[in-house]
Structure I
Amino acid sequence: MGGVAKYHSAEKYVFLLLLFTAAVIPVNQVFTLLMVAVTFFAGLAVAVKYRKLKRVPVLPRVQQGLLYLLLAITWYSLRFSADSAVSAYNFGYVVGQYVLLVWLVLHYGGDGKLDFDWQKPREWPRPLLLLAVLLLAGFVNGMLGVYQHFTGVVPTDPWVDPSQFPELKTRVVGTLINPNIFAGYLVLLLSTAVPFIKITTGKIRGFLLVLAAVLGISLVYTFSRGNWVACACAMIFYFLFFWRKWLIPLAVCAAGGVYFMHGAVWHRLMSIFGTQDTSVALRFAYLKSTLFIIEEHPYGVGWYGFQYIYPEYDFYLNNPNVIMYHCHNLMLNILAELGWHGLIVFVLVLAVFAWHAFKLAAKGVRPWLRAVGQGYLAALVGILAGGLTDHVYFNMDMGLLFWCVSMVMMQCSLLNRLSRSGRQKIALHTGTDTLQ
């Protein structure tokens, strides 16, 4: 017991570092890199010192195997890149951080705690604390987005066709680099937060309602049409399957809001059904070029290699100075870079995540566990819907957030499995479930 007590004392400081790391992910990439590195080395030191303690692995073996296989395919794809040196650097910089963050959440993101008092946040289970930190950071970011809209500090020139939208003067970006990425970030957080509104009361529910309002308003001001649709898909999915009594009232309110919209919002919304503006035309051109790339490179063009092969297939702009880092479609971009085998494994990874989230959403032993599963499923719907017209998860911040939320969900899935099998005391006794 002495070793377990000392482990508890040491690993709680790693978890505090992990909480801070999660909070700064959308703020600054360099600072995030620093925090991921510092937290990893601290966590590694604790794991090595207490390596003899037995812990229950978070991920089932099949899931571990799929993730290792996806990592191996991504690494092997570097040989197909037209600039393998730059692709290898990006692989180490980006995928390396994904791997370290996944390891940290798996090792220190769970504590086996099932019951708690909502009014005492310090006593919340670790997965819930991680989600809370992400949502608090999102609230601040959402408020920044609203501020940017009303102060006009963000110009629209790089992201808007002025001939089609002359009245659109500002698209907010928060702390992220462009409005579409910021919008994808807001959709992810909204999907995660809304299920908790159903199960909470008092001040917690009040804050979540304000949070959802701020994120929603900021999402509108991104003027990101694809992510408006993604958010609608995520919310329809959630309310249709998990909170049906509010589906029709909210749908009526949304329809009323759309009807009374005027100016830039209405014009932007209606443009979804047209192809006149440059942005839509370019997206169709990117997709056509990507289909040609896939046809001639079935094994992929390598991780981060899309930008180097695209000029050969740029039939629309025909301008070698235009750098296209990714295809504006999630699945086609993965297919183009990692090949058919990479896409198949990636889809299997998502399917396994979805299966665990579904079991958590349907059979969670506590309402908060079910809320985590439901939110994750809604987020996946939003990701896939938004991925039809853009690939915001190409951004490293979004990738880190996706893997962080996914591993938090798996921590909850493990706790649920242990609880249902009567083995929850194992997780509580060892303090965390996470040595792979």
Structure II
Amino acid sequence: MDRCLLSTLLLVAAAAPLCADDWPSFRGPNGDGLSKESSAPVQWSATENVAWKADLPRPGNGSPIVAAGRVFVTSAEDAEGKQRSLYCFDAKNGDKLWVRTVSIDEQMPTHKTNPYCGSTPASDGKRVVVFHGSAGLYCYDLDGNELWSRNLGEFRHMWGYAASPFFYRDRIILHAGPGKNVFLTAINPANGDEIWSTPEPVEGDGNRREDKNPMGSWCTPVVTSVNGKDLIICMMPTRVNAYDPESGAIIWSCSGIPHSRGSLAYSSPVIADNVCFVTGGYRGPTIGIRLGGSNDVTKTHRLYRKENSPQSIGSGVAVDGFIYRPNAGAPAIQCLDPQTGKVRWSNRGVGANWGSIVGAGGLLYVTNQDGTTLVFKPNPDKYEEIARNKLGDNCNATPAISGGKIFIRTDGHMFCLGS
């Protein structure tokens, strides 16, 4: 049985097949940052082991995806973010196949470190969907023909938007926000109709708490299975919620995200064995939640809450029962025990990591803000570096791994790395 056919068995019958080596959404095919590919490039530079490089018009924090032989990535066309685009490149040679641009009349607020188009697109193998914040949710076929669009409302936040959609069985899942209008929703990919929508309460306009400290969530949810039942888990500004993917009902929630500096969530939850591991933003708490339970599980299932973690923007991965976490401040990389929250080791790396850790072929990769990718082994006893690869262009995005290649979006370019 070939890889594409095997992958198809995991999808609904109506969906086109995604090959096993596709990277169809943020943090890969399972949303956990890990690829099943046996190998990926280990060494490269801006001129060595570069299969192709394509120009992008503006910096952006959205990451590339790879599906059906195409690379998709978002970029604004202007500094005001009034023209927001989805780019499609040929994965083999980097040819620009098409660009689809949507307009928004008003310049929306954002932070200078979060340029417009901070969201990562997603594909099910026959269509691609992209969230452009207040400009809407758009769905195209792989040739760039618009299938539908959906106005989900205004998402006004002083630091912009960034959460990414993903396909789950017969629906698209999206954490829409931040700002006053925050909800988790399921969308029918055939026509854009809402299947369900679950609002999340926020204080005031969703920018700041009553004590004037910042609040908001840019978390892309993850899916896990507990006792044979799937759950969608998302870190919101004040709590972690687990949703029923069929109805959108909140099965359980766990409080503890707020701290003295704010109520902030940037990274995605990491599932390690029976523990949901999260890190709040702006040096927020590290929290471990034993999976299971119902309603408010703070007292019954929260294993620990450790204050004053390093700044967490990129998401970690779980390998062999341990968490490897990237940090946007020192130390740059850490290994932790998810059962206790204890730090096994810390390493300063070579700078701040806004992108998430990804893995393939027994190695882990993380690209820091100056475009240097560290390659290291997942070793719970020590930091074991394999390579440092400089592209010479700033980067806040997460690499994609597909077809024996690594795809990295920098401020100015889309790189495909590998011979």
Structure III
Amino acid sequence: MESTQQLFDQYVIPTYGRFPLTLERGEGCRVWDEAGKEYLDFGAGIAVCSLGHSHPRVVDAMTRQARKLTHTSNLYYTRPQGELAQRLVRLVGHAGKVFLCNSGAEANEGLYKLARKFGNETRSPLPRHAAGEELDYASNRFEILTFDGSFHGRTLAGIAATGQEKVKKGFDPITPGFRHVPFNDAPELFRSIGPDTVAILMEPIQGEIGVRPATVQFLKAVRQMCDDHGLLLMFDEIQSGLGRTGDWCGWKTLADEGVTPDAVSWAKGIADGYPMGAFWVRDREIAMKDGSKMSLANLLGPGSHGTTFGGTPLGCTVANEVLSIIEEENLLANAREMGAYAKAAIENLRSPFIKEVRGVGLMMAFEMVADFSERIGDSRTPSMAMIARLHENGLLSVPSGTHSVRWLPPLNITRADIDRAVEILRSVLP
């Protein structure tokens, strides 16, 4: 009989560079491979398993709903979807509406479409720009500004939005309508706003490039620019949202006031591993080209967007249970406390091989020194060389760029588990 890896080699399209691990089961923050070796999971499916693996309440909720109703078309109403949308609006803390889908890439597609429709159907403003001159706005604005180092998914529009050239290779011509500017550089962003610009899309905390948060000043400046120029401010919180930073909304951890977005995308931790994504749109008045007014939250009307599997009764029941557990068990506070504890513990190693430790709640990364691979005689990038050492010693971690390693453990992680992870890290450092 073929091994699991042989099955992949023969039958699975090789879009992933997989690590030589074959995982079979999980419980809490631990997983086991087919040979029975145990690993402490500080990747959590790349920030997906908010409650770890096989949480009993999630399993029970999934089982109960599966016996009742798993799927029905979005041509009909189901209560779990309405309740999940209501909960997500409450967690944002501002009036709005929610669209439920299957993944982060799909949630971001909804944001791109919202921006395009906004640019095509609303009245364009004529604000003053840098030297006091008025911008001659296009009649149908479509350009979305994003940031260097960003990551917004693997669809054609997602890779166009992503500010990393490596994801674009081989997919020319790149979907038009996106332009990248330096992150945390307000003057350059201001200069980049043009007559076609309709929205700014940003991760308040960039994840794939090594956990790099926006500054408070930058977040507030971006919100002000959007207000001054009639742009939508859209946050990609797929990795940083719904508890990961110690708040329901990652941007609130960074800047609690004055930066309310117009739209937010989520996925990853929303349903503890069940495929789920969502985006929220703010309830605010917008002026249409025909002179009428409507809510931005209603701009994507019937026929403008859809999904077959998004918002199923099963998926929404699971997500509602996950978010209830996070609330009831006070896991936002645990994320803040354990994140600070883990960050300090890594820093206290005082390793000459670790250049910097960054973290917001349980979204953390440590960056290896530039010549780490050369110093240990490994031809791989510093992040991959370190990941290999951690895996060998029973700690799953996630590479982030060429030099950083991410820790994204479950929100219910304990101090003892962090101590064990730091001990493994200490043991593999030269």
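When distance in nm of label points 7 Å out along Cα→Cβ at positions 98 and 410 is calculated for each of the structures I, II, III, which structure yields the highest value? Between I, II, III, the highest calculated value is found for II. If helix-only ellipticity at 222 nm (-39500 (n - 2.57) for each DSSP H run of 4 or more, over all residues; to 500) computes to -10500, which of I, II, III did it come from? Structure of origin is III. Calculated for structures I, II, III, relative contact order in percent (Cα under 8 Å, 6 or more apart) is largest in I. From I, II, III, which structure was Cα extents along the principal axes in Å, for residues 314-353 alone = 41, 16, 13 calculated on? Attributed to the structure labelled I.
We did not get these values from a lab; they are worked out from the coordinates using the rules stated. Keep in mind that this is a model prediction, so the values were computed, not measured. Cβ atoms are built from the backbone, for glycine too; each structure is taken alone.
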